[in-house]
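The structures considered in this document are given below.
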Structure P
Amino acid sequence: MPPTLDVALRLGSAMVIGAAIGLNRDLRGKPTGVRTLGLVGLGAALVILASTDFLVVLPTADANPVSRAIQGVLTGIGFLGAGVIVREGGGRKVQGLTTAALIWLTACMGIVCGLGAWIPALIAFCMVFLLLLGGGALERWMHRRWEGKQSPSD
């Protein structure tokens with residue numbers, strides 16, 4: 001595959017996966033959406049591509065820049081995720097944890113796409129959507145089942 005096409009595929013897939021995850025958040029009225037998570041995925045992939053280019057341009061270079069880039073992306077993205085976590089009612093109710101986790105996961109997906117690891121990216125993408133589509137229903141079912149078995153004294 002020509003290098004330019006490979007770069008476009010890596011960046012494009014990271015952006016599309018992020019946007020698709022963002023669509024789920026947007027449809028549920030959450031604070032992040034298509035653009036935000038599309039940008040997170042694209043940015044993460046871009047950082048990884050920039051780091052891996054050092055290995056191609058400088059054949060004697062080691063893989064430490066890639067490792068540091070991954071660490072930097074994951075550390076930095078934690079601050080963005082923390083921004084969507086909100087405490088209500090004096091800290092009793094916390095909201096935004098799933099969205100924060102998805103911001104972090106979108107960065108991870110961008111990293112994987114930037115590295116060109118297509119099989120893990122595809123498997124993880126499918127698993128994310130299975131969890132997003134079925135996880136809420138499973139949680140509601142478990143809550144109904146659990147609450148039905150509790151005695152009034154509990």
Structure Q
Amino acid sequence: MTTENAEDIILAQNPDLSLQEGDIQTKFTFKIKRNIRNMVIEVKPQTRRQLLQNKLKLEWTICNIDDYVSISRCFKCSRYNHRHTECRSEEICPLCAGKHKLKECTASRSDCKCINRVTFNAHNKDREINENHSSLDRNCPSLQAMIVKYRQNTNY
């Protein structure tokens with residue numbers, strides 16, 4: 001299956017969803033661990049709601065559907081919503097929150113510190129949150145909060 005023929009395959013193998021030609025626009029695919037491929041498609045809001053309530057048949061696989069949310073993180077300061085080319089902050093290590101580059105980091109796993117949580121805790125003394133993880137951690141509360149905020153601001 002390719003990005004070019006994905007819509008035809010989805011329409012042919014999922015007649016119970018009553019999708020029409022043009023409802024699905026394939027954007028790109030990417031691989032993750034264990035050679036699993038993900039396909040990003042763009043759909044209308046009503047089609048999205050329908051797909052999220054069902055599973056999709058693709059070739060010999062029954063696939064889960066979920067929103068694709070991509071949050072930009074600066075490679076220089078490890079903070080969100082900007083890129084390193086636009087960054088005016090100093091270099092921060094994403095593993096230990098030290099003022100050095102990632103490749104120069106000698107911190108152990110127990111010394112990890114998330115700069116986003118450190119910043120949050122500095123401004124919110126009344127509700128401090130655990131900062132003992134890397135800013136690269138996908139389970140970081142700051143990243144999860146950004147994803148929630150992104151979803152709330154998207155008009156589905």
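FYI, it's all coordinate maths here, none of it is from the lab. Bear in mind the structure is a predicted one, so any value in this text is a computation, not a measurement. Cβ atoms are built from the backbone, for glycine too; each structure is taken alone.
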Item checked: Which entry (P, Q) yields the derived value -7000 for helix-only ellipticity at 222 nm (-39500 (n - 2.57) for each DSSP H run of 4 or more, over all residues; to 500) -> Q
Margin query: Quick check for you: by FRET efficiency 1/(1 + (r/R0)^6) of positions 20 and 132 (r between Cβ atoms, R0 = 30 Å, to 0.05), which of P, Q is greatest?
Written below: P
Margin query: Looking just at mean count of other Cβ atoms within 10 Å over residues 44-51, which of the labels P, Q belongs to the structure with the highest value?
Written below: P
Next item on the list: Could you tell me which structure in P, Q was used to calculate relative contact order in percent (Cα under 8 Å, 6 or more apart) as 26?
Entry: P
Notebook entry, point to check: Given structures P, Q, which gives the highest value for Rg/Rh (Cα atoms, Kirkwood Rh)?
Noted result: P
